[in-house]
Every structure is written in structure tokens, then in C-alpha cells.
Structure 1
Amino acid sequence: MKLAKPLLLFCLFFLISIFNSCKDRNSEILKLATTTSTADTGLLDYLLPIIEEDTGIEVQYIAVGTGKALEYGRNCDVDALMVHAPDAEKKFINDGYGIERKLIMYNDFIIIGPESDPAGLKGKSVRQAFGIIAVKRASFVSRGDNSGTHKKETGLWKSAGLKVPDKQKWYIQSGQGMMNTITIAEERSAYTMADRGTYIKYADIRKGKQSLVIIVEGDPDLRNQYSVMAINPERCDNVKYETAKKFSEWIISPKAQKAIGDFKLMGKQLFIPNAGTGN
């Protein structure tokens, strides 16, 4: 028998919070829906103790694709979002579900694939690369999960003048997070698009012996912006708006921005803080 969605979500948060059962319960609790990349890279686990020490907020998070995170927001299941799909975020705001969207940081997307680069994508722009993949029917693994990464990828197919090849055998949709998608691409000697931070984490796990390498990078079209926003209390009277606001203000503060910039794996900076630089 399937559990009803509200019960499932309650169970997820309960499992998260049970690990904190011995902590001081004077902390404010914030329910946050965020992307898999902020969790997979280790950034959140690095920031959470700093957040609690500075603000008294204990963040309980669910790491999912941006599409699912926005759904949790629309359903009033969380207090705040930290996501990376600007167009979808702006629509979420315009539809009245979120408020006070603020930029936090960015990294970039990259195309990774076998070192032999069978489709010959090296030195190409991302639009050229997608065109070559489509013509040569080179194996490509997509997240296919409505995440921020998947939204970006589908936009790139379209900007290259192509239809999203979702009915092609060479186009594999994992329906999973970034790290699992990279693993599937590795197993199939295929290309995929990843955020740089998760790729660095993958390389760290593989101790630098990864079989997938960066093939296409540095294209301005591959920028990956992250933002934070509170859920609108006028839509969801159960959300902890003041706690969400305090969290949002902390994450864009000079101390938080420095902490984000200082976070590294394998000696490499994963995210570039850019609070206050635009929308």
C-alpha cells in the first residue's frame, strides 16, 4: 500500500530530524528544499553548523531536483527553497508562491564524457556539441527529472535549434540525481551534462581515477546560478516566514559568502559567491 504524499514527506523530515534528537531543542527549525548538488558536494553539511551557531536555526533539508523542490514549495511543505533554475524560480515568484528571491552563488555546467571523446566534441561550443551528439547519435545520459540541470539541458537543445531527443535510443533518461546520473554515464561510456561541483565530488570519490573527463566547458551558456527564496506566508499560513527570512539574510551575508567561497574539494573552489549582483 502506498503512503499518502503528506505522510511520506513527514516521514522524510522525521528521518532527518531523528539524527538531531540529542541536540538542544531551543533551535529554530527550518524546513528547506534544495538541489542534489548542494548536498552531493558536501556544501550543506559544511554550512549547517555555521548557520546554527550564528542564527540558532537548525536546517532540516530535502535534496531533490529543482522541479520537485518547487513542488514542495507550492504544496506548503517547506519554509524556504535553495535552487538553481532562474526562469522556473521567477515564474514561481510571479505565481505568488515564493517571495524575496536572492542570488547566492554560481558555478557552471560542463559536458563530460569518455576521455577518447568518440563524438569529437573537444573545442566546440555547447550548442555545437549538442548538434554533433544529435547527428552522430552519441550516447548521452540526461537526468530527465525536471531538475534545474535537466531544465538547463532541455533549454540548450532548443537553443541549438534541436528538439529534445527524448524518444531516441541513444538518449538515456536516468530519472535520478546528478551523482547517480554520472555513474550511469560512466557505466555506458556516454556523455552527460553535470554541474562542475558535483563532477569535482565524483572525481574526489574516484581518487582522480575517473573514466569521464571534462569535454566541453567555459561557454557562457553553461553558467549555473543558485538562489534562495522564502515561501509566501500569504499562500501558506503554516510556513515559518520569519525563520526563512533570517536564513535568507544569513546566506547572503559577508560571513556566509566567504564561507561559500572558501569551500573546496581537491583544492578546487566549487561555488562562486555572488549575492547582491543582480536577479
Structure 2
Amino acid sequence: MKQRIGWIGTGVMGHAMCGHLLAAGHDVRVFNRTRAKAQTLIDAGAIWCDTPAKVAENCDAVFTIVGYPVDVESVTLGPDGVLAGCDAGCTIVDMTTSEPTLAERIFTAAKAQSVHALDDPVSGGDIGAQQATLSIMVGGDEATFKKMSPLLEHMGKTITYMGAAGSGQHTKMCNQTLAAGNMIGVVEALLYAQATGLDAQQVIRVIGSGAASSWAINTLGPRIADGDFDPGFFIKHFVKDMGIVLSEAARRRLELPGLTLVHRFYTMAMDAGLENAGTQALYCVLADMNGLDGD
């Protein structure tokens, strides 16, 4: 069924995700802080709006995927935010990796206006967004989840209801904790390959098909071997995500020493000016620590 969709955030992943809804024939209204990043969507038929509130007017659902929790709060709860423009019955779907407590606040504020809200962070990076194979973890009201599922299916392959508001974000925190551990393993394995004179691509083909196989080694490993550190997912956003996990863990007096270590290494990457590189650029930091060429 054709629906009126609002979309806010047309970055590395959001642009492709919005494009899938547009290609499916839905009426799409779009907003991004930098209009130029939405231009190809506008050229394809999306309608530009000047504020998130304008995007939300007369929409059945509004999707957001922005950078940081402060951005989520601004575009959703701000004076010109989505909730200010929503009619009763509209659904807000935040696909940003954000704070579980903020997801709960948005759910409560939306409910007070007879608006529905889901927290739907995603995993799969730029390739998953382009190929519509994202994993989508959903928190909120289950009936709303079922209602939104046909739209989510345009963007993802594994779509799972995780529980009450905030549960989607908590699940993404588990995902990012595992991703951090996988990434340090990939980097150290390929550093060892370089130091011992092995062909990195050949190593990836071998170990990427065995017990050590992971999305990180098979997808980001070849990029490292080719010296490709362009972002599928920005380091600055990964540092933000790890910070949320560590903050949530601290609230529960939970020690995560492995994540704490990887967070420190990624902070070093930020200090080295790599904040806009892809997460695989962690290789550059550890290569430099070992006196090896990371390019």
C-alpha cells in the first residue's frame, strides 16, 4: 500500500535506505541538514522540506537516521522537530544508533500526543543499506512494529522485535560491543600477516572461510588490504556508540574491559584525525604503534 513517508537524514546509509522506499512507490518527503546530500533523492521524486516538522505534516510514518543522540533529540523533540508536525496516529521510527533512555523519552512524549514511536537501529553498514539486507532491531509497541514491518522490509533482511521502548537500542549496544571485538581481531590478524610477509588477501580468503570467519574480516578485511579506509561507517560514530555502551554499562556496574580497550584505540584514531574514516582505519593506528606502513 502506498504511504506518505517522511525521511530525515541522507548520509552514508540513510540515502540508500530512503531510496528503497522511494523506489517502492511511496510518497517521500525529505530533510537533511545539507540539502545537497539529498539532491539525488529529490531528483528521483522526493519532496524537499525545510524542517523536520514540515516533513512530518500529513505523514503516515517518519524515519530518522542522524548522527548523535543530540541530533535525534533535536530533530524529534525540538521546536521544529518531527513531533511538532505529527498528526495523531503517525509513527516515528528512529533508525539512528542512539541512547536507550532517549528512545524511552521519545516513546513517552509521542504517546502523550497519540503518536507511535519505535527505536529501530540497524546493522550492516553501507553495503547492507545499499543492498537492503540490513539487520533491524526494534523496540517499542509490538502492534506498531507489525504495522511498520512492510516498510522495514524494503530496507532489511533480518527484522526482529526485541521488546519495549529502548530494547532496539540495547540490542544495538550488544552488536557494537561484538563489532568492536571483531574489528580489533581483524586489524591484529592483518598486522601479523603484514609483519610475516604473507599476502593479506590470500590470508583473508583462507581464514574468512573457517572458524574465524566474520563479516568484519570478509567485508572490511579486503578494504584494509587494499588501503581503502573510506567510510562505510564513520569512526566518529563508532566512538559515539561505544561511549553509549560504556555509559549504560557503568549505570549497571558492569565491567567491559575489552570494549574499554578498543574504545581507547579508536579515541587515538580520532586524535590522529581519522574521525571521518571508516572503522577499518583502526589498522592505521595499530600499524603506526608497531612502526609499520598502514597505507
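Quick note: the coordinates plus some simple rules give every number you see, no bench work behind them. All of these numbers come straight from a predicted model, not from anything done at the bench. Cβ atoms are built from the backbone, for glycine too; each structure is taken alone.
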Inset, instruction - Using mean count of other Cβ atoms within 10 Å over residues 139-146, single out the structure from 1, 2 with the greatest value. - result: 1
Legend entry - For relative contact order in percent (Cα under 8 Å, 6 or more apart) computed as 27, the structure of 1, 2 it came from: 1
Inset, instruction - For FRET efficiency 1/(1 + (r/R0)^6) of positions 203 and 219 (r between Cβ atoms, R0 = 25 Å, to 0.05), find whichever of 1, 2 sits highest and give me its label. - result: 2
Inset, instruction - Tell me which of 1, 2 gives -12000 when you compute helix-only ellipticity at 222 nm (-39500 (n - 2.57) for each DSSP H run of 4 or more, over all residues; to 500). - result: 1
